[in-house]
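The next part holds the structures, each set out as C-alpha cells.
No lab work stands behind these numbers, since they all come straight from the coordinates. Computed from a predicted model, the values in this text were never measured in an experiment. Cβ atoms are built from the backbone, for glycine too; each structure is taken alone.
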Structure P
Amino acid sequence: MKAQTWSTDAVIAVVIFMLASLSFFYITGKSTETKKLDALAAEAARIPDLFSQSSNNTLGFIENNRINKEKLDNLTAIDYQQIKSQLGLINDFCIHFEDENGNVIFINLTNNITGIGNCRI
C-alpha cells in the first residue's frame, strides 16, 4: 500500500476555500444583524408618536407634551399583547419613567406598576 500525501497546492486550496466560506458567512451575518437593528430602531422611534393622544385616541396618554394620568392608569389595565397588537408592533417594548436621578417612578403606586409593556424588559 502506498501512503497518500497532500500536496502543497491542495492544502493551500482547502485553506483558501475555508477562508472564503468563513468570510462570506461573517459578512452576510453582519448585514442581517444590521438590518434587524435598523428595523428595531425605526420601530422604537415610532413608539412615542403611537402613545400621543393626537395619533391614538384609544391608547394615547400624551397630550400637548404632558402625561394624562387618568389615561395612563387606564393603559396599565390593558393586556400587554393587546397593546402591542393595537399599536402594530412586532418587537417587545417597555415604557417606564425616571426622575432626574435615574430612579424609576411608579406609574401606578397602588398596584406597584413601574412600566407598561413586557415585564422581562
Structure Q
Amino acid sequence: MRNDARQLAFQLIYERLFVKQYFDEEFFAILSKEEDKQFSSEIISFYEKNKEQLKEIVSKHLIGYEIDRVYKVDLALIYEALTEILYLKTPKQVAINEVINLAKKFSTEKSSKFINGVLSSIIRDLEI
C-alpha cells in the first residue's frame, strides 16, 4: 500500500536528518509491492536532490521557530509531504492527509496541527 511506502520514506528522511550516509535498495525490501518500492525510492531521491531548497522553504514558514528547534519527526513529515507535492505532483490534500495520519501515529498530540499549519502556509505562499 502507498501508506507503507510513505511511512518508509518518512522514516528514511527522519534517519537522514541524523545520519549522512546514502541509502541503497536494501532499505526498500521491506515493501512487498514493486510499485511501492519505486514510489518510496522516488520520494527519497527527490528529497536528497532538493533538501536544501526544502529546508529554505520550510524555514521561511516557521513563525516563532528556528528549523533546528523543530521536532525532527515533524520536520521529516513536512519534508515528506513537500517532496510529494512539489516533485511527484501528488495532490496537496492527499499528501497532507497522509502525513497528518503519520503524525498521529509517530509524533505528539499537537504535531498534526503544527504540520498542517506549516504546510498550509507553504502551499498558500507558493500558490500550489
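Could you tell me which structure in P, Q was used to calculate helix-only ellipticity at 222 nm (-39500 (n - 2.57) for each DSSP H run of 4 or more, over all residues; to 500) as -23500? The read-out was computed on structure Q. Quick check on the output: 14 is relative contact order in percent (Cα under 8 Å, 6 or more apart), derived from one of P, Q. Which one produced it? Computed on structure P. Ranked by distance in nm of label points 7 Å out along Cα→Cβ at positions 17 and 49, structures P, Q are topped by P, which has the highest value.
Determine which structure produced the value 25.8, 88 for Rg and Dmax of the Cα atoms in Å, calculated from the coordinates; the candidates are P, Q.
Corresponding structure: P.
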